[in-house]
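Before anything else, here is the set of structures, which you'll find just below.
Please treat every number below as a calculation from the coordinates, not as lab data. Quick caveat: nothing in here was measured; it's all calculated off a predicted structure. Cβ atoms are built from the backbone, for glycine too; each structure is taken alone.
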Structure I
């Protein structure tokens with residue numbers, strides 16, 4: 001069973017449908033017992049970084065997530081990926097600190113948000129696909145990067161450290177190739 005962390009800021013319906021299409025049992029929850037019973041955790045997210053951290057705090061989920069990320073595979077998608085890092089300029093607030101790096105506003109000459117299809121650059125041929133992005137902030141890190149995209153500047157698209165995986169784009173909105181990437185993440189990850 002996969003637990004989608006329910007904290008009120010997530011791409012829940014499409015992601016649930018995608019996971020069920022791939023054959024997974026899914027529960028949307030912020031209940032400690034259900035989270036602990038899950039085989040894998042997905043932290044989704046759409047919205048503002050500071051609002052997301054406030055909601056996680058209000059629901060007392062941070063200690064739970066800190067524990068679970070040590071015990072089982074943990075995937076952050078879009079804002080969920082950004083929350084896994086140390087700090088964000090979006091609200092000037094600390095993140096969960098699972099991975100080293102900062103989240104900063106996209107500053108290139110192209111329009112913000114970075115919206116639409118973009119090709120991933122990666123050594124893993126599965127990842128060399130066009131996928132769907134929508135975000136105004138991006139992760140700055142030199143560690144654990146599995147795939148990136150170019151949007152007038154490099155955009156970290158996938159990170160992986162052991163059983164922690166972050167996906168900046170929306171695999172559930174990226175067609176069959178996005179579903180393949182999501183499924184591979186759930187099966188253990190990618191070639192670096």
Structure II
């Protein structure tokens with residue numbers, strides 16, 4: 001869905017079928033959600049056992065995912081101007097050895113992009129192009145193994161939410177970006193532990 005903010009009284013109203021480009025004040029308008037959410041990130045990441053460069057990388061990653069999710073819920077769009085620096089930073093951190101190696105990041109980005117592209121093609125436009133690009137960016141941060149886990153969790157939670165909405169007579173369309181963020185956040189924090197358990201239990 002595309003849209004444009006136009007004034008209506010003292011409010012800004014989303015109008016469909018017009019272009020909306022990203023502006024930083026869009027994030028400032030959501031400060032009532034973003035600031036408390038970002039403040040909660042630090043104790044959550046610390047409690048997950050992150051420290052040093054990994055802690056600050058995680059803080060940036062989660063803050064960006066929170067911003068993307070809020071904007072997707074509000075406007076139904078995932079903006080390239082947010083995705084591009086996030087993707088570049090993920091690749092850079094892999095190249096620096098903070099999160100892994102560059103090859104894993106590139107493979108993760110390609111895998112995330114291709115899998116969501118196939119879903120988009122199969123859904124006949126039911127999934128937006130922003131979700132496809134977002135999956136590629138998440139793959140650049142997580143690597144190929146953990147992006148698979150992130151996508152599985154995203155579809156699992158998104159499917160459960162969709163069933164709940166339909167059962168309660170709600171709308172039949174919902175933004176998928178927040179569920180990608182949920183899956184990626186879980187994979188970032190606990191993906192390595194899950195993969196170790198999986199390999200030890202099944203392999």
Structure III
């Protein structure tokens with residue numbers, strides 16, 4: 001979702017900075033946040049904290065404050081990337097099953113996806129929930145595949161980060177790295193992206209070249 005379907009970085013940064021400022025801790029520029037995100041909100045909070053403040057109690061406090069702010073403001077500045085709404089509608093019209101697998105906590109994922117893409121019938125929308133490991137652990141992908149009833153050979157996992165590419169590798173499914181997200185193309189190469197694309201509509205071309 002983040003960095004692939006939607007540019008969420010500004011809202012994430014504002015929420016994290018709110019939590020930091022509320023607790024008297026230094027904040028960060030929004031431009032620095034693309035390298036803080038990717039492994040769930042708890043990991044984000046850990047990364048933005050000064051090293052000597054990374055205790056479980058402080059992390060828990062900031063996580064609570066982050067969610068308090070983000071739950072209200074998660075759609076203030078977030079926007080779909082250019083071409084994404086059209087891509088999703090084209091996939092819908094071609095009866096291609098689509099799903100969301102995010103490391104962001106599930107309540108936020110549900111709210112954001114339904115806000116921006118309420119006209120798309122996702123086969124699954126899955127965020128981070130207690131008891132399920134975050135990506136790159138492939139558990140979330142396996143859960144979605146069980147719902148979709150689709151064999152691995154007919155799946156493309158699309159993401160913008162090394163975490164995404166590693167998730168696909170561990171799940172034994174084909175990966176597509178996108179360059180319009182939060183991470184540089186170099187990271188996608190380093191994590192062995194199966195294919196790298198620079199525009200959303202190219203994903204349609206990939207589908208037409210396969211049996212998906």
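One of I, II, III was used to compute mean count of other Cβ atoms within 10 Å over residues 75-82, and the result was 15.0. Which label is that?
III
Identify the structure, out of I, II, III, from whose coordinates helix-only ellipticity at 222 nm (-39500 (n - 2.57) for each DSSP H run of 4 or more, over all residues; to 500) was calculated to give -25500.
II
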